[in-house]
Structure formats: structure tokens, C-alpha cells
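Asker: The next part holds the structures, each set out as C-alpha cells.
Computed from the coordinates by the stated procedures, all read-outs in this text should not be read as laboratory data. Owing to the predicted nature of the structure, the values given are computational and were not obtained by experimental measurement. Cβ atoms are built from the backbone, for glycine too; each structure is taken alone.
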Structure 1
Amino acid sequence: MPDCPLVIITGADTPTGLTTARALRSLQVTVCGVFQEREAASIQSGYWDQLIYLPGSPDEQLEALIEKAKGAEFPERSILLFSQDSHVISAWAVNEELGRYFTVPIPPQGKGAIMMDKTLFHQWAIENEVDVPQSEIVNSLESLKSLAANLSFPCILKPLVRTSAWDGVHKNKKFFLLNSKQELHELVESSDPFSLSDRYILQEWIPGGDTEVFFVLFAFDENGVVLAEYAGQKVWQWPPLGGSTAVCRLIEEPQLISLARTIAGKLEMTGLGSIEFKRDSRTGKFLVTEPTVGRNDYQSGVALSDENNPTAALVINSLGLQRECRIAKKAKRNCFWIDELSAYRYAKSKGLLKAGFQLIRALGAARHFQFLYFDWRDRKPFRVHLKKTLSRKHRT
């Protein structure tokens with residue numbers, strides 16, 4: 001599509017990159033993915049019009065994109081979207097130069113970094129009367145051990161920023177759930193968590209299961225005007241209680257959307273983002289647990305049943321495509337999203353029959369389904385992902 005505007009997506013070899021590409025399937029744009037894992041299932045998608053192999057760190061990849069832009073390898077109407085926190089952080093360091101060649105819909109570093117850094121966000125939340133779990137910041141084993149004497153259990157320990165080192169070891173895990181001092185002792189004796197991240201947040205555990213976890217996906221224009229917003233609820237996580245989304249659904253929750261919009265407005269958010277909450281079953285309050293800025297979230301695919309999903313809405317606005325595209329007027333809010341492998345692992349751990357009945361009850365009258373890898377119109381990523389999964393299982 002040589003006459004169409006170009007959308008460049010970093011992390012094309014990640015599930016979030018694949019979700020971002022699929023979000024644009026109804027638009028007349030050329031979708032270009034940047035990747036470095038040649039065997040990744042995500043780059044097998046038919047929704048990539050172009051793929052660019054760029055090995056190296058996020059800093060190096062962005063520098064390479066700038067050099068290509070200087071060499072006029074990209075058209076002037078190009079937008080750059082990110083799929084990982086590391087690329088958003090790197091983009092802030094060179095945002096001025098990136099802005100000469102691309103439309104980069106991320107907030108300025110000052111406000112955006114507050115959502116990226118849990119230390120800054122926790123302090124900001126307290127100052128702005130945003131409900132968050134009680135937390136302490138630790139930056140060494142010594143400080144962690146000294147706090148342990150006065151800790152209330154259970155509690156969670158999670159990295160302030162999920163580094164590539166953390167993701168390499170704990171791909172589907174967001175934090176450690178510690179039920180006792182003994183579990184904390186076993187954790188620090190078996191491995192050094194600070195080898196994976198230099199700072200952690202030690203946070204009170206909010207009671208409640210996976211279904212008490214909620215989120216709001218959104219997109220804002222450069223002036224902070226809402227372009228799209230969706231509320232969702234998790235059904236299963238893998239691992240349970242502390243992992244990534246395995247199954248989630250869209251919900252009608254005006255109160256939650258209003259709360260998320262207020263928080264994002266105070267932070268002057270622009271571009272893509274999300275806010276995750278856990279509802280305290282004791283008080284009914286929604287407490288913020290995980291903000292995301294400058295990119296899609298893992299479960300953003302739950303909104304892909306709507307043409308006006310956050311990614312499409314942002315691209316349409318950023319590239320001035322309003323007159324070229326038709327957006328669905330009625331949102332398909334009764335949609336479920338499923339991470340195939342994580343859902344299977346969850347079901348197996350609970351018992352396939354028991355989990356099956358549980359899921360059937362949760363699905364109710366659902367009419368629309370989205371999957372992390374499977375898509376009737378784009379089947380190759382799922383086939384490759386399944387083949388790799390079975391191959392790993394056979395080797396082990």
C-alpha cells in the first residue's frame with residue numbers, strides 16, 4: 001500500500017506488538033513491524049505489510065529508525081507506536097529528534113515517568129488522594145530484610161519497572177506473593193531478586209481473587225481529549241492471583257471509567273495507556289495497582305472486536321484519517337479475550353472439568369471472542385506458537 005500512511009510498531013515479535021498490528025486491520029495504513037527474534041510467532045501475522053529486522057537494545061533500535069528516516073526510507077506521514085516499556089523510556093531520551101521524523105504519541109517525560117516509575121506514582125497518588133495499597137520502596141536485600149521484621153503478611157514484592165532481565169526469568173509473573181516471613185526468607189535465600197531489578201515495591205496484599213482485578217484501556221489525543229476508553233475485568237490469571245491475564249472480559253462500569261479518566265487527566269496523559277485496579281472486597285474501593293503509559297497493555301486485544309479500539313482511534317486522530325475511515329457506532333462490549341496457553345495452564349492446575357464449568361458460567365451470553373494468537377483471518381501466528389509450545393514440551 002505505497003500511498004497509505006505508515007505505522008511503525010516496535011516489538012513486532014511480542015504478543016503486544018501483534019495485538020497492536022491487528023488493531024489496525026480496518027484502516028487504510030501500511031503496518032511496519034520492528035523485530036529482532038526471527039522465530040517469533042507474532043511476526044508470522046498477515047497484518048504486517050513490512051518487517052524490519054533491527055537487533056540491539058531499544059536505544060539502538062530507535063537510533064537505527066532515526067537513521068533510516070534521515071535517509072528518507074519512510075514517508076513523512078509516519079507514526080511510531082511502542083509495545084514495551086523499555087522503548088517508551090528510550091524514546092523520552094531522544095524524543096526531540098524522533099519528533100523531527102515521526103509522530104510519537106506518548107506523553108512528555110515529566111508526567112509520563114510518574115506512571116512508569118512506581119516510586120513516583122505511589123508518592124503522586126498519595127499527594128493527589130488516589131487510592132493505592134500501602135507500600136514501601138526497597139533497593140537492597142538489607143533494606144528488604146530490615147522491613148521484614150515489621151511486615152504484615154501476606155504482601156507482594158514487585159519490580160518498580162519490569163526489566164528485560166525480569167521478563168526473561170518471570171515471563172508471566174508480575175510479582176512475588178509472600179504469605180509469611182518464612183516465604184520471604186526462602187525467596188532471598190534461593191535467589192537475589194535484585195539481580196533482576198534494582199528497585200522493588202513492597203506492597204500490602206489486597207484480599208480477593210482474580211475476578212477482583214479490573215482495568216481501563218484508553219487513548220487520548222495530544223490535548224488530553226479521550227478518543228476511546230474500555231473497562232475490563234479479569235476472569236483468570238496465570239499464575240493465579242499474581243500472574244498475567246489468561247482470560248478477561250469487557251464490562252460496563254461507568255464508575256471505574258470515570259475514576260481512571262480522572263487519574264489520567266490529572267497526569268495529563270496522551271497516547272495509549274491503561275490503569276489496573278484491584279477492588280478491595282472489604283470496602284468496595286478500587287485501588288490502583290498497575291498503570292501503563294505510552295503503549296498497549298497485554299490484554300488490550302479484548303477491545304479488538306470494536307473498530308474504535310484505542311489503537312485505531314489514536315492512529316486515525318494522529319494521521320488525520322477521520323474522513324477516510326468508518327468507525328463502528330455500536331461497541332461490542334460483551335467480548336472475552338483469551339491467552340490460549342495461559343488459560344490451558346490455569347484450567348489444568350484447577351482441574352479441566354472444574355475450570356470448564358467455571359469458564360462457561362463466566363462466559364454467559366458472550367458473543368465475541370478475541371485470542372492472543374488465534375484469529376480466523378490470521379491463523380499462522382497461532383500455528384507457529386502451538387508448534388513451538390509442543391516442541392518445548394516434547395524436549396522437557
Structure 2
Amino acid sequence: MRVVHVVTAFPRQDDDPITPWLVQLIRRQRDQGIDASVLAPAYRGGPRSEGSGLPVRRFRYAPAFLETLTHEQAVPDRIRDHPAAAMLVPPYLAAGCREATRLGRDGPDLVHVHWPMPHALFGAAMRRASGGRTAVICSFYSVEVNWVSRRMPWLGPFLDWTIRTGDAVTAISNSTAHAVNDRVDRPVSVIPYSSALPEVASGQVKPALDDPQQPLRLLFVGRLVERKGVEVLVRALARLRHHREAELVIVGAGNREGSVRQTAAMEGVADHVHMLGFVSPERLAREYADADIFVLPAVRDSRGDTEGLGVVLLEAMAYERPVIASRAGGIPDIVVDGETGWLADPGDSEVLSRLILEVASDPEAARRVAARGKQEASTRFAWEHILEQTNAVYESAVRARHGRRD
């Protein structure tokens with residue numbers, strides 16, 4: 001089967017932190033014999049083909065110095081922070097449709113459209129160019145649905161069209177599937193993604209919370225954007241330190257970095273917050289292994305978006321770390337409160353600090369829950385299971401497309 005993945009952004013070099021889970025998915029598909037490739041926009045001119053050792057076709061949509069609509073920020077964030085960037089959207093759409101039309105003439109069996117707002121246009125162009133032979137799958141990740149529903153309702157008819165146009169629709173979590181169905185009532189397959197990190201054998205890392213004499217080591221991993229709620233975690237750290245010595249390690253970068261630093265200074269914990277930026281996979285693995293508790297304090301941001309799933313939770317679970325996260329978005333698909341981790345109400349730093357202290361105060365119970373979390377992550381969110389679900393949707397969509405043509 002020949003499959004083209006249409007994406008907003010794709011790694012520009014081997015150490016690029018963008019969508020590592022998508023790289024893993026495509027590599028594993030190719031290992032299974034699927035002829036999978038990628039259509040993505042260029043960034044500042046960039047290479048036109050190949051990326052992360054995979055076949056990638058990048059389309060140019062502006063002079064190199066202007067090709068900044070994607071990769072460094074989500075497109076809505078880019079336009080919000082730099083309103084003039086909205087002028088790049090029409091040439092972006094036109095160039096993407098042209099490239100999709102070229103690829104469609106080669107007749108791929110299927111185009112897998114990630115973030116269908118607005119990339120469903122590219123899928124439709126590819127299907128049209130193939131004479132209707134190419135099936136289209138639209139995969140939603142929450143941001144596009146929430147963004148339109150809460151902030152740009154005038155785009156609602158287009159969003160509804162993107163849901164209807166696919167031969168099949170998938171969503172990253174149950175909450176995203178419900179949001180899609182609230183707009184258009186049609187079958188939606190819930191298919192999460194898995195960790196991009198290697199599997200970790202039991203006993204390969206030290207137990208969490210193994211030394212009560214040492215400061216509690218908290219870890220956050222992810223982009224520093226509003227919906228991650230990192231400032232809430234910094235304020236929780238300040239409250240927590242009234243009861244126990246603690247440090248916070250932050251891995252990641254983004255447009256909220258200044259806000260996080262400012263919050264740490266205002267709360268008097270700047271010396272106890274260690275911001276590492278993006279790190280190598282090897283360093284990331286060490287940070288997971290050294291953490292006592294992993295925290296994902298997600299919130300709903302100003303444009304209505306929240307965490308689609310939270311793959312970093314799966315990564316932390318793989319290292320058998322106790323995980324605490326917000327009861328928001330797709331997170332409850334991963335974290336079952338009190339069974340595989342703990343959930344707190346979003347945005348409440350006082351409750352979060354109390355929960356962290358409670359978990360840290362009973363290391364044996366925390367490690368039992370962490371062990372169940374590792375087991376859950378290694379079964380329900382295993383790549384083998386995800387690939388099986390994805391392949392089933394692919395085959396169903398191709399059969400449905402050919403049935404319509406016949």
C-alpha cells in the first residue's frame with residue numbers, strides 16, 4: 001500500500017524535536033512493508049526532500065526568509081503572536097494543493113491527513129488528481145476543533161467539511177472524538193500515539209522516591225506554551241517548598257519561557273527551577289530516569305485548546321515514574337486517577353502542591369501505582385496495537401473508496 005502523510009511540520013534534521021511520534025509511526029509502517037512518505041511545508045527554504053531518513057516532499061510557499069508559518073510554533077499561535085503571518089496562509093494553501101495534485105497523479109492508495117484544518121484541502125486535491133482512486137483519512141488532534149469552535153466560529157462550515165470529506169476519521173483521544181461528533185455525527189476511530197523513546201526494562205533505572213533525604217525532583221517535559229500550564233506547576237513548587245525541599249526540571253522551549261522564568265522569580269523559586277530547553281534523546285532519557293514525580297499541569301488556553309493526549313505521560317510511565325496530570329483533554333485516556341497516576345483540577349496550584357506532597361509522602365504506594373502505569377502504557381499504548389488499529393482503518397478506507405468508484 002502506498003500512503004502519503006500530510007503534516008503541518010516534520011523534522012528538519014535528525015535531532016529536531018518536532019513530532020517524534022509521527023517519525024516512529026512512519027518508520028514502523030515502512031518496516032511493515034507500507035510505502036509511506038510525507039508531504040510537508042518547507043521552513044526557511046530548507047531541503048526539498050528527505051528528512052529523518054524518510055522520504056519527505058516539502059513544498060515552497062514563499063521566499064525562504066518568510067517561510068516561518070510552521071515548525072517553530074503552531075500556526076494559530078504564530079498568527080496570534082505575529083498577525084502579519086496570516087498573509088502567508090493563501091500562498092501556503094495554494095502551494096500545498098499544487099504539490100498534492102502532483103503527488104495525486106501518481107495514484108497513491110491513501111493520503112493520511114494530520115491536522116485537517118486546513119490540510120483536508122490537500123487530501124481532496126490528491127484524491128481529485130488520482131481520478132478518485134486515493135482514499136483520504138482525516139486525523140484530528142483537538143487543537144483544530146477547539147480553535148475553530150471557541151475562537152473562530154465563522155470557520156465552522158469549513159471544519160465540518162473537513163470531517164465529512166474523509167473516507168475515514170480518527171481522533172487522538174475520546175475527548176477529541178466527542179468534539180468531532182458534536183459537530184458532525186459520523187464514525188470516529190480513537191487511535192492514540194505512543195512514545196518515541198525506546199522501551200525501558202524493569203530494573204534498568206532507579207526506583208522513584210528512593211531517597212527521602214534528597215530534595216524531591218519534579219520533571220516537566222513539553223513545549224512551553226500556554227496550554228501546558230507550566231506556570232501553575234511553578235506556583236505549586238513554591239507552595240510545596242514550605243513543607244519539603246524540592247526542585248523542578250523543565251525540558252522544552254516555547255513562547256512561554258519568559259513567563260515561566262518570571263513566575264519562578266516572583267514566587268521566589270528561581271534557583272530551584274532548572275530550564276534545560278530541548279535536549280538530546282539520551283539526555284531526556286536520563287531526566288526521566290532521575291525524576292521522582294512527573295507532572296503535566298495542562299490547562300485550557302485562551303483560544304480554548306488543551307492537551308490532545310499527552311504522550312510525555314507515556315514516556316514517564318515507561319520509566320516507571322509516578323505521574324500527576326490535569327483532568328483535561330485527552331489526559332484521562334492515559335491516567336486513571338489513583339490507578340495509573342493521579343489527576344488534579346486544571347489551574348489550581350494549591351491542590352496540585354497538596355497532591356504532589358501526598359504522593360511523595362507514601363513512596364511505596366506511589367511506586368505501586370507507577371508500576372501499574374508502566375504496564376498500562378506497555379499494553380494499551382504499545383506501537384504494535386496502534387499500528388494494528390491504523391492498518392485496519394487504512395484497509396477499510398481503501399475498500400470504501402474503491403467500492404464507491406465501482
Structure 3
Amino acid sequence: MANTTLTADIIAKEAVMILENECLMAKLCYRGYEEEFDKKINGYKVGEIVSIRRPTDFTVRDGKVADIQDVVEGKIPVTVDKQKGVDFKFSSEDLTLQINKLSERVIKPAMLQLANQVDVDMFALYSEIPKHVIIPSGGINSFADFALAPELMDTCAIPQDMRSAVLQPSDYWALLGSQTALFTNDIVRPAYRNASLGMIGGVDTYMSQNVPTHTTGARTGTDLVDQALVDGTHTWATYKDATTVTLHIDGAASNAAGYWKKGDVFEIADVWDVNPVTKARLAHEKQFVVMADATSASSEGDVTIWPPLIMSGAQQTVDVDSGTEVNDNVVTYVGTASTNFRQNLFFHKNAFALTMVPMVSPPGAMDVGRRTYKGISVRVIPYSDGTNDDSNWRLDILYGVDVVDSRLAVRASLMDTVS
């Protein structure tokens with residue numbers, strides 16, 4: 001095959017196919033919001049945004065008399081605010097190589113770095129997920145350990161289709177080892193020969209080194225809710241377009257920055273979770289997540305959390321003992337303070353969204369290559385360094401990552417206890 005001088009378009013075409021193949025989370029999350037952006041021929045810039053609708057819930061009427069309910073839809077923003085890239089030099093000799101040779105030497109290593117960055121940004125969304133299960137000592141080394149998260153998903157009425165799990169390497173290999181002890185050849189053979197877990201209990205299971213680590217806050221006191229919360233204090237009408245709500249907590253034993261860390265999960269005594277469909281009380285207390293780092297001062301502080309404590313109606317989130325007030329209730333945190341915990345993720349496809357759009361072709365730029373493949377978009381621009389007489393190339397992607405519905409995901413960590 002004769003060598004051909006490679007152009008930006010040829011390189012972009014090769015790059016986008018490699019990037020699509022290497023991105024794990026891109027294949028597991030919702031990708032439809034690219035269609036919500038206007039079809040701009042010249043592409044998009046950092047910070048462009050669209051709003052998407054939150055799902056609407058209703059209550060069931062008893063009897064023949066109509067009970068008309070308002071349709072109150074919330075909206076959340078989807079923003080493409082992450083521009084990432086890899087820059088390199090090509091010599092004239094490089095550009096006369098066959099594309100498969102240049103791909104192996106330069107393009108594939110660059111795309112691996114970008115794919116890892118996309119996955120890292122997607123995994124960082126764990127810190128907005130309130131549901132959390134504690135894995136027993138030894139990690140996920142049995143089906144029973146693995147099943148804790150899907151069991152909670154079932155209890156909380158998360159749809160059973162399109163479920164995925166991404167485990168850290170030690171949990172993945174521990175679970176894989178447990179599968180080789182089974183007597184079913186269809187399970188043992190792929191586990192032993194190919195290091196493949198596949199579908200377990202309806203959950204498509206993967207491994208990633210990018211599974212994040214959460215460092216819990218320094219909270220060391222007997223923290224209490226210091227706020228009179230009654231039915232109607234938090235309403236869906238107020239928070240339908242919000243992603244945080246403020247909770248005042250006191251009883252902190254220290255005054256320090258980082259007392260509460262984004263991603264900390266806690267429960268409030270006598271505040272119970274509810275089935276999102278039937279609104280019936282569940283057997284476990286509701287879990288909340290801290291949405292931003294917060295500092296304790298004078299043994300108290302305002303903490304931004306999610307979800308709100310909605311005590312009745314179609315969007316009810318909690319059921320409260322005695323059905324009256326939440327105040328001076330004890331706050332109990334998941335995991336020991338100031339400790340690192342890996343965050344395995346179990347989730348339905350619609351929990352997270354990756355939105356990747358074509359980038360603008362800058363005015364004055366020559367020979368710009370832009371390619372989109374299966375929702376993955378890459379832009380390649382060559383430019384000359386006249387001072388040093390070099391040919392530089394930049395490769396960019398533009399995307400946003402979002403939690404669409406935090407109710408559809410569960411975190412699973414090897415934690416000793418709640419504190």
C-alpha cells in the first residue's frame with residue numbers, strides 16, 4: 001500500500017474511532033442529550049447549555065371521584081463545559097506513514113489518555129449520589145456481597161433493565177475468583193480463562209482503575225439537625241429546578257474547614273426512605289449526600305445536601321416518625337471520619353449523562369478535521385510554529401457530564417461502620 005500524506009481529517013477519523021472504543025462510561029450512560037443542542041454547522045463553544053426535564057411523579061387516586069393533579073415538571077441544566085485535549089508534533093516523515101502505523105505510535109496513546117479523562121470525569125459524579133451500601137470486611141468476594149447494591153436498587157424501585165456496575169480492581173478480581181469455584185461451566189470458563197464477569201444478577205459488570213476514592217470529612221461530634229423541618233418546609237414546587245438544599249447542623253466537635261466533604265453520606269434518625277412509586281415507608285433510613293465542602297464554625301454550619309425532605313405528595317422523599325417535625329434529630333455519617341474509601345458504582349443507564357458535541361472550527365484555521373462517530377466528536381487542527389519551524393497539532397474534545405437522576409444509582413464501599 002502506497003504511503004499518503006495524512007491530513008487533519010484522516011487523523012480525526014482515526015482518532016474518533018479509537019476514542020469511542022476506549023471510553024467505558026460513555027457506553028453505559030445516557031447519550032441522548034446531544035440531540036437537544038441546536039444543530040450548529042460550525043460547532044459549539046465551552047459553556048453552552050440546554051435544560052432537560054426531570055421525571056414527574058403522581059399519586060394514585062382511591063375510588064371513582066377524580067383527583068386532578070398539577071403536572072409540575074422540574075428542569076436541570078446540561079452544560080458542555082469540559083474542553084480536553086492532547087497536543088503533539090508530527091514531522092514530515094510521520095505524515096507520510098500509513099495511518100495504521102501512525103495510529104499505533106501516536107494517535108492511540110493520545111486517545112487512551114483522553115478516554116481515561118472522560119471516564120475520570122464521569123466517575124467523579126459519585127459524589128452526588130446519596131444511596132450507599134457498606135461492603136463487609138474482605139470486599140466484594142461473593143455473590144452475597146455483590147448483591148447488596150442491586151438489592152437496594154430493587155427495594156428503591158430502580159428499573160431492572162440497563163443496569164451496570166463498575167468495580168475497582170481488587171473487588172473485581174475478588175469476585176472473579178469466587179466465580180471460578182462454581183460448578184456451572186458457562187460461568188467458570190469465562191471467569192477463569194478470560195477474566196470476564198459479564199452479567200451478574202441482571203447487572204452488566206465491569207472493572208476500571210478509575211473508580212474514585214472518597215475521603216470523608218473530619219466530622220467528629222454528635223451532630224444534630226438544627227432546623228425545624230415540617231411537612232411543607234421542603235416542597236417539590238420549590239426545589240424542582242434545584243440540585244441542592246441547605247440543612248443547618250450543629251453539635252460539631254471541632255471548628256474546621258472540611259468538616260463536611262462533598263460526597264459524604266449521612267442519615268437522620270427517624271427519617272425513613274420511601275418507595276418512589278407507592279410512597280410506602282421502607283425499612284431503612286433515608287440517605288442524604290453533602291453536595292459541597294462546608295466548614296464548621298461555633299460547632300455548627302450550613303450544609304448543602306440532596307435530596308430535600310419532602311414529606312407528602314407525588315414527589316415525597318421521606319417518611320418521618322410521628323409525621324411531624326425533624327429537629328434535634330441525630331445525624332449519622334456513613335464511614336469513619338477522615339478516611340479513604342473506594343466508590344464502586346451500580347447504576348441504571350439514565351442516572352448519568354455524557355454530552356459530547358462537535359467543536360467550532362476557529363476563524364482563520366486551515367485544514368481543520370472534525371469527525372463524529374457514535375456520539376463521540378473529535379477536532380484536529382494543525383498549525384505551524386514559524387519561530388521554530390515545527391508543525392504542531394492539537395486534538396480537542398468538548399463535553400459535559402451530569403447526574404440526571406441521582407435516585408437511579410448506588411455507591412458500594414468497603415467501610416467499617418457508620419459514625
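Asker: When relative contact order in percent (Cα under 8 Å, 6 or more apart) is calculated, the result is 14; to which of the structures 1, 2, 3 does this value belong?
Answerer: 2
Asker: Comparing 1, 2, 3, where is distance in nm of label points 7 Å out along Cα→Cβ at positions 318 and 358 highest?
Answerer: Details: 1: 3.8; 2: 3.0; 3: 4.8.
Greatest value across 1, 2, 3: structure 3.
Asker: Right, something else. Suppose helix-only ellipticity at 222 nm (-39500 (n - 2.57) for each DSSP H run of 4 or more, over all residues; to 500) works out to -5500; of 1, 2, 3, which structure was it derived from?
Answerer: Source structure for this number: 3.
Asker: Have a look at 1, 2, 3 and say which one yields 75, 57, 53 for Cα extents along the principal axes in Å, for residues 22-253 alone, as calculated.
Answerer: Of the options listed, only 3 reproduces it.
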